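Structures for review follow.
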Structure 1
Amino acid sequence: MSNDSYPVKRELDGVYYRVMRGDKPYDLCFSDLTSAERAAFLERLDEAGLKRMCSILADRLRALGDQFDIRLED
């Protein structure tokens, strides 16, 4: 998984998806997927799944912001 076109594996969000990269399977967090891999994952979710994932991502984003006191400023 050393291909430079792949995002750095950070495991920040906890929403995992199995992808094939080359001939090897990897279980990766949503935020560690390429855009094409994210699109393929999102196509598989129904409305309830999308809502659940949005809630998980919002909770994780909030936790990271709280932990590091991050704020978006103009």
Structure 2
Amino acid sequence: MTQDEIIEMAIQGHASTRDAIRWAMNQEREVVANWIMNKGFATGHGDSIVDLLDQLESQIADAIRARGQA
């Protein structure tokens, strides 16, 4: 195996490891975002505090998901 082949294998290995780490991070973000949305802090009874909590849950989940897009 030539030095160039070894370097190419190392680069490919690094890329697949990096991709795997990014995938795992995105999965973790989605789990946390879904947990926030399903935690049930807000019940949707039309109360102004409950409406505020609904909005906050959604904004927090969106912010968590957006971290994966940055």
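Observations on the structure shown:
- When helix-only ellipticity at 222 nm (-39500 (n - 2.57) for each DSSP H run of 4 or more, over all residues; to 500) is computed for each of 1, 2, the one that comes out at -28500 is 2.
- P(r) over Cα pairs in 5 Å bins from 0, in percent from the coordinates reads 3, 14, 22, 23, 15, 13, 7, 2, 0; which among 1, 2: 1
- Comparison of 1, 2 - label where relative contact order in percent (Cα under 8 Å, 6 or more apart) is highest: 2
- If distance in nm of label points 7 Å out along Cα→Cβ at positions 9 and 33 is computed and equals 3.8, the structure in 1, 2: 2
Bear in mind that the values in this text are calculations on the coordinates, not laboratory data. For clarity, every value in this text was computed on a predicted model and none was experimentally measured. Cβ atoms are built from the backbone, for glycine too; each structure is taken alone.
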